[in-house]
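Dropping the structures in below, format is structure tokens.
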Structure 1
Amino acid sequence: MGEGLMSSESKEEEGVERAEALATLNVSMRRLMESVRTTRAPKGVIETARAQVEALSTELEPYIHPGPHAQADQLGGLGWVAETQDPMQIFPYSPLIGRLNPVSPPVEFWVEDGVVHGRGVFGALYCGPPGFVHGGVVAAVMDELLGVVNVVNDLGAMTGTLTVRYRKPTPLFQEIRMEGHSQGSEGRKVYAEGRFWAGEELLAEASGTFIKLTQAASDRFGWSG
């Protein structure tokens, strides 16, 4: 029994260490992607970089997880959400806030009294109009914000309608502050609202209607408690 316990603890520690290493790799990947997006390097440097990236991809490919894939973990399912209120732990593979997903912008969410707060700085990768974040990126992060609001308030649901009102363009390279609030539920419908600011200037606000899954769908996704 003692050996089994030690084995379980060792596996958990190994998993934590692996996740931390992967998070560090993702920081480096985002730096690489930002450099690729903005580089004015000569052809020779670009070709050398491509060869190095190809070599790294070849080294990692034997370890690719076959799926299914999910925001929560590589095996799918959100059955353990009740154990934490930290969105960064709940959704490590999110394409919008995931520490373990290189395409996610450097956005961080946290929870205080059921309200989800966030902050992030969007670089050139997320540029739309010159000097500003692409409106689709704003909408996607807003959708994630409201979705997290629902999850941490035990109202997890799928997006039905998302309405975004763009008050001002969202600037690149400035800290953007975010806040999302639950607006309750009615039957299978769940409601949430969110806002983005730069300093005290309101940039965007959104309201969403989300639809709770049927029990059969929850079971299929592994979302049942």
Structure 2
Amino acid sequence: MVNAGKRSGRPRAGEERLSREAILTAALRIVDDEGIDALTMRRLAATLEVNPMSLYHHLPNKAAVLAGLAELVFAGLEQPDPGDSVPWDEQLKVAARRYRNALRAHPNLALQVLSDTSAVSAVVVVVVEPFYRALDRAGLSPRQIFEAANTLVDFIHGFSLGEASVRTENFDLAPDLITRVEQLPAGKAPVLARVVGELGREGLAYDFDSGFESGLATLTSGIAATRRR
């Protein structure tokens, strides 16, 4: 007697070539093109032209798919140790830029990953080693390494969330900010008013690449000061 819960005969077209990697590649394409909400197990099965139940042999649910996407996207961040041939602060900056670029390449996934603790933990295991390695080479204590790495990763996460939500290379805050400052009562926020007035619209133009490098330089300088204590 054939079990009614199982299909007999040859696999449905597409299922013979089904693999975890194929599923994740299709899922990433959906997320990149349409966003996280468009990703369901049924939609994924339809894209791959397979029975939805066949997906569960590889990934048990959507949460597992998202964790797998995090691994797929960020696995490339694992790099060989450059040793002492590259200064510790440059190693740190390279690691930060690589992580930011990975998040920027998949903004829809970035927004999900950074708000999902299980996905974040999967990413952190892959991401933090280059940071820890550079900070260790800087001569920091284990506690200092832990705190400095957390600060750097939090900076990149926060920056990437802002970048992903804007979806443009430049964020023109100047017109609205200048108008609001001009409408402030006399004596209200005097330093802000002076800075905005001196910079003007051109000086207030915000470029994400420059902003990231500025923040990264500030953090690296702070870490350098910490190691001298």
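Every number here is computed from the coordinates shown, using simple stated rules; none is lab data. Source: prediction; values computed, not measured. Cβ atoms are built from the backbone, for glycine too; each structure is taken alone.
Could you tell me which structure in 1, 2 was used to calculate helix-only ellipticity at 222 nm (-39500 (n - 2.57) for each DSSP H run of 4 or more, over all residues; to 500) as -12500? Only structure 1 yields this read-out.
Structures 1, 2 were shown, and mean projected area of the Cα convex hull in nm², for residues 110-189 alone at 5.7 was computed from 1. Taking FRET efficiency 1/(1 + (r/R0)^6) of positions 158 and 174 (r between Cβ atoms, R0 = 35 Å, to 0.05) as the criterion, the largest value within structures 1, 2 is that of 2.
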